[in-house]
Structure 1
Amino acid sequence: MGKKELNQFKNNVMKAKGYNVNSEKPDDVKYEVAKEQGIPLQEGYNGHLTSEQAGKVGGPIGGNMVKEMVRMAQEQMRQKK
């Protein structure tokens, strides 16, 4: 899966979770997640954030993507039976 496909996948997953996703800038969803979590994420350098804060932003995005990949794999396994 290339970067373009990965970004499209991220768009689809985060839209399904109710986030406002800009298809031109799929990484911008992290700002919405950060705002929801009360994390002061900004464009550019964010060295002031703790590891915990960064995880609270990236975790929901990556976690939802992994959950969807597992769901897709399970569906493929069911179809092969």
Structure 2
Amino acid sequence: MYYVYILRCFDGSTYTGCTQDLKERFQRHTNGHVPVTKPLLPVQLIFYCAFKDKYKAFAFEKYLKSGSGRAFMQKRFL
């Protein structure tokens, strides 16, 4: 399985990512091992979605990082 996830950071910003192991990746974020989110700790997992197809997962992550995807996130998740 592939997971697309959204984190809410301490400053209110969001981080969107994709991984095969959501538990391990979230642990890396919370322990400060991910340079992008390290200065924004603590982080909170606010959304995740599972995909069987790696390419669909990466396409959804790319969409969420686009302008219309950010608008979709604001309306649905935030």
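Observations
- Highest-scoring label, criterion being mean projected area of the Cα convex hull in nm², among 1, 2: 1
- Given 37 for relative contact order in percent (Cα under 8 Å, 6 or more apart), calculated: source structure among 1, 2: 2
- Read-out helix-only ellipticity at 222 nm (-39500 (n - 2.57) for each DSSP H run of 4 or more, over all residues; to 500), computed value -22000, structure in 1, 2: 1
A short reminder: the numbers here are calculations on the coordinates, not readings from a lab. The structure presented is a predicted model; accordingly, all values stated were derived computationally and were not measured.
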